[in-house]
Structure formats: C-alpha cells, structure tokens
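These are the structures, in structure tokens.
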Structure I
Amino acid sequence: MSKMATGTFSREHVAMLAGRLQEPRRFIQVVAGPRQVGKTTLVQQALAAWGPRARLASADEPTLKDRSWVEAQWAAARLVARDAGTDGAVLALDEIHKIPGWSETVKRLWDEDAVAGVPLRVVLLGSTPLLLRQGLTESLAGRFEVLTVPHWALSEMRAAFGFTLDQYLHFGGYPGAAPLVADPARWARYVKDALIETTVARDVLLLTRVDKPALLRRLFELGCLCSGQILSYTKMLGQLQDAGNATTLAHYLDLLSAAGLLTGLQKYSGAAVRQRGSIPKLQVLNTALVGAQAGLSPEDARGQPDHWGRVVESAVGAHLANAAAAGEFELFYWRDRSREVDFVVKAGSRLVAIEVKSGRSRAALPGLAAFADAFRPARTLLVGGGGIAVEEFLVRPAAHWVAP
C-alpha cells in the first residue's frame, strides 16, 4: 500500500515517538533531519492518539515570528494540559530553529512547567540539524533526546512507491519527488528547485554566515559530480577555480552535511587527530542529487558504466552515511598508497571494512586484505561482484551489517 496514498510513515519511527510521549514527562523530544523526509507527517501520526490534547504549530509560516510566538503557543498548550488533568497534553513546534533565541525561551518555559507540575510534553522539529543542535547544546543540555529521521531507504521507497533497485539508484529516496519519476526531466527540475535550492537558500545561506555563497554552490555541484572520489581541498579549489582556502571549503562541506546534502568522509587511521585532518572522500546523502545534477535519463545513466558505478557506490555510501548521521556508528574510508577500502565502519571498538564492486574505473586497487592485516576488523564485506548483492545490502538496515 502506498505511503503517498495513505499518508503513512515509517511505523518504527512513529511507534518510537508515540511511545516516548506516553512516558512520564522527562525530556523534550527533538525530531531532526533533512528537508522532505516526512518529519511533520511522522509527528502528526504520533500525535493522532492525543486528539484535541495535541497542538502542532509551525514557525515556517510567512508571518513574522519571534519569542512571543513561542510563548503564545506554549500558553495555549498549558491550558489544554491543565484541563486534561494527569493525562496531560502535547505541544509540537515545527521549524523551531527559525525563531531567534528560541532555545532560551524553550528552556525557561520547560523549567517553569517542571516547577509547577504542568503535564505538558513538548516536541521540537527542525530541518537544519546543525542549528537545531546548537540551540539544544547551548541552552537545553540534559533536557532533550533526539529522534533523527534520515533519507528514505530502498525498502521504504519500494514499499511506498514500488521502486526497483535501478529506480532507487537513479531517483534516490525523496518521497515527495517519487510521483514525478515517469517524467525524468520534470523530476530533475523538482529536485533542483524545490529540494536542493530550498535547502541551500533557506537552511544554509539564510541561517548561517557564508562569505562566498557561489563557492558553496559550486562545491555542492562538484560533490555530486565526484561523489565517491577522494579529493584534496587543493584539487577542489583548482577545479572550482577559486582563491579560497581549505578551511573555508571544510566549513562549507560541514554546512552541506548538516543540511543533509553532501558530506566528506575522513580517512581511517586509528588516530582521531589524523582522521580529522585527512583528505575527504565526497559522499552524497541521497543519490537523487547525483541523478538530478547529471542531466541524464535513467536509460542513459544506466548505459554509462563509469557513471553508474559511481551511483552504485554512492548509494551504498549514502545508506551507511545516513545511519552514521543518526548516531548508529562512525563512517570512514581508508587508503594507503595504491590500496583502498571504500568504507570503514567503527561501532565502539568494532571495525567493519566494506568494499563495493561497482564496475567503475578507479585509480586505487581494492585493499580489504591490506586493511585486515593492519587493523584486524571484525568483518570484511564485498558488496556486488559476487559478494553481497547491492539490492540485499540496501534493503537491510545498515546496522545489520555491523552487528556482531
């Protein structure tokens, strides 16, 4: 049954949030993730059981919002909570990070309710995890827990829209764009205009300081073109034809990663200091970004082995990177001279090395054996090329491949 038709969302996420809200009032619930992955729908479904005792308001509406708006929404929800007695009520505030000084206001109101014994649960939603987390850690330490909503996986897009593996690899995991895949040109325009541009303009440029917005945009385009490649910041600057510096590029890559678009994986070395200063491996967080920027039809994309190989590797990387963004584990790559491992997963002291046989040409040789000799991982995996089928790898949760 289609999620688009029913308006349903991942039952696991809905059940998790609904269960937390049924517990005694302990923490503010924070639902964070990229744009267009269904956060608001998830919250609406989790609140359904609360009926009129739930209030959902959005700071994304065009009217001007400030701290007084938060206070007014909170006051209305307090009245409902008091009338409901011990059952209490729920207040959900969407796009909360767009309110200047929101975290200090939420802290004050939450603490007032704790003293007064008001049974009001609170849910905060935001599409810019970096800005949301800044407010949480600065003012609300110890008062919240986060539910991260990642990009949709193959299993979800298949259940909702009947996606095949090839469709998922090319069109990616944006549920809002899925009804447009029959017209690839229209789909690409939607992804670029309604998803990429909205995220860059509203979640990055408008809400954070970016001295060179054109450089940030070109970096994103380069990242989509070169997803799966290891590029030094010097080489990036050369391709971008900009007189910037590595620090600026690293900062912009962090912003794009926080917005759920593009990240830079660090090299695994066993030493945290060296990892943080390594040359990044560019990795999109949704292969729709590659498909939309490439300007190729699904047939043409499939017919270009090198491009399709990068898409396959990027899909495996995105599957792992989204789980890493949710805090399930850490994700790296590894390279030593002519040997390379596509992905290294670190969960506590447990290491898993993953090589993707995608069919693309590459400068480095596979390095699973060399990595195993150097670091003794708990498991080495080959995806594709006679190993684990790409489809099987993508339909299972990433944590499945890491678990003991």
Structure II
Amino acid sequence: MSSLPPAFQRSQVLLLRTRLAEPRRFIQVVAGPRQVGKSTMVQQALDGARVPYRYASADEPTLRGPEWIEQQWEVSRLHCRETGSDCVLVLDELQKIPGWSEVVKRLWDEDSRRGVPVKVVLLGSAPLLISRGTTESLAGRFEVVRMPHWSFAEMRSAFGFGVDEFLYFGGYPGAATLSGDHVRWRRYIRDSLIETSVARDVLLLTRVDKPALLRRLFELSARYSGQILSYSKMIGQLTDAGNTTTLAHYLDLIEGAGLLCGLQKFAGDAARRRGSSPKLQVYNTALMTAVGDLDFAEAKADREYWGRLSESAVGAHFANAAACGECEVYYWRDQSHEVDFVLKRGSRIVAVEVKSTRARHAPAGIGAFAKAFGANRKLLVGGDGISLADVLTLPVARWFDD
C-alpha cells in the first residue's frame, strides 16, 4: 500500500507523529481491521518525525514465538546505547504471537527502570485481540491510535470516488484501482480480505468449533446488512447452526475483527438492549456487495437493494465512529414505528432516518421515538432531507453540536 497518497489518514498520521516526538513514553497501539493502511500510516508518521526506527513484522510463514519480540527489542536497545538517542521499535501483526502482551510489559518495565529510551509502536489487524492484550497486561502503559475503515471523504480525495462508487465499492483503498473490473475486484475482496480476516484473525481470538458455520454466518450477516434479524431466524437459514448463544458469540468474534457488527436496540436500560435482536451492520459496504450477486450497474438498477446499500453506508459511517469511541449507535423499533439509527454521546441523542426517495410525510418513527425518549436532533438523510454525500462527508461529532 505504499502507493497511497501522502494525505492519507492525515489525522492519525499527525497524532502519532506528535506522540512520538513527546519526551514522555507510552506504548502506541495502532489498532484496526485489515487493509485500512495501518503500516502506511505508521511509515508516514515516522518519516515526518525523522527519528531512527526499526520495523519488524510477525506476519511471516515461520511461526513466531515470544523470543522474537525480545530479539527485536534488543536491537533497538543496542541502538539507544550506541547513539545515546531515542529509537522507535515498530512491531506489526503482534497479535499472532502467544503471550505477546506479557513479554512487552516485562521489556517495557525493564527499560523504564533503566532509563532506556526505546519507544514502541504496536500494530494489529484483530482489534479485539489487541484490545484484550493491552487492557489485561499493559494498563497505564499505552495509548491507542484507532484506524477505522476509509470514509467517503478519504476515498473521494484519494481515488476520485463519487457517492455511487463509494456505496458499492466501499472504503478499501487497496481495492480501489480494481473497481473497473468487477470480477477481479470481487475476487480480491473475498479472497484477500474476507477469507484472510475470517480464517486468520477471527480464529486467533478464541477456539472456534465450527469454522464453516462462522464463514456462513459472516456471509449471511453481510447480505442482510441494514436489516434486523433475530438469532432464531439466523438458525433457520444456517445448517448446523447450534443455538443462539453460539451465533451471538460468533457474531462478536466477527465484530472483533472489524468486519461487521450487530447493533442493539435503543432502550432505557442495558439489559433490554442486550436482549434485543441485532440489526446487522457492515463496517464497509464492500463486504456487503462482494458477497452479493449484483454487479455495479445491476445494483444501481435495483432500487430496493440500492436503498439498503445507502442505509448500510450511513450505518457504516456511524459504526466506524462508534468503534473509535466517538459515540454509541443503536436502532429503535416499537411495533410499526422504527428509527434507522440512534446516536448517543453522553446525554445527547440524535435520531436518524435514511430514505432513498422523497417522502410525502415526515417519518412517523422519529416522532414516536422523540416522544418516548427525547431527541436533541432529528435527521432525515436522503430524499428531501440532508444529502447522502453530506452525511458521509461530515464527521459524526458534527451532529452532537448545538
């Protein structure tokens, strides 16, 4: 991905560069799903910081062990001793090494006691696994730089995507140049991104007794993105599905790899939210179209499908913001009333309805929701409301402003 433009992920580049230039030391954890440019971002930040660094990746055919981390660390220590200056150690795909967090904690603490100025950047493609390692062993020692999927604004700036192209081809920069060849693009997304994430990253998170079921659940969930689907209905569409607990666990694992999630129903208490049927939501619409049967022209001609794709793109925009800690995102339904997305930050609530065509009347769902829970802002996206391009371009934090 070295061919990406210099302006790529500018906010994350500047953030990491600033942190590495500070005299105080924290482990910098760069976490995000596959193919969003973590390595490229770190490279650009290091080039701008102009500090010596060592890059090493555990993503190799040969199985890596904890001693590999120590070996890379010693090289950086040697540089610090010989030059008397800082050195940045970048360890990529670290989640593949068993017990990595305990080793990093021990080495980091040794350097802290001895005053060795090794600065450390950790990269990982399984966000949940990286999160577990840092919170369990590295408490008080790390900061996180979160890398979501690429936004419409970034794909437009880097590759000239219009809204329609972004809806269908999504936010994978590595696949953008293949958008003119649907068959090749789809094969790349399925083989290089989906299969790699499911077969490698998800299976690293925990033991999976039914890997074939895991794959089928991902494909079903991606196809139904934007729709509320109970676990009992999922069981009806999946062979050898086991029970609802298994499916809920597998869906959590898929979310942990940054592929898709199940949004909870907005309710007054957490227990009621956890017991709701999930609204399936991809983090990148490319995952939805790649497992589908329609090419770009066919998808645009199918008004129902294009409407679901538009809603999923808005949902992905919100879900990526939620994954970065900017807000919480839910859906709401009460009998015949429904709100596509409910955004929450602190005590502020935003109700969002997505329409692909002009509506004669204001959506009744938003009115019913506002009456039940209150809403600081009510948004209609598409149709005669705010344009899809504007919503996908503006940061989600904008909608919480007064």
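A value of 0.40 for FRET efficiency 1/(1 + (r/R0)^6) of positions 74 and 202 (r between Cβ atoms, R0 = 30 Å, to 0.05), calculated from one of I, II, originates in structure II. Among candidates I, II, the computation of Rg and Dmax of the Cα atoms in Å that gave 22.1, 73 used structure II. Here distance in nm of label points 7 Å out along Cα→Cβ at positions 282 and 386 is compared for structures I, II. The highest value is that of I.
Since every read-out is calculated from the coordinates, none of them should be taken as a lab result. Keep in mind that this is a model prediction, so the values were computed, not measured. Cβ atoms are built from the backbone, for glycine too; each structure is taken alone.
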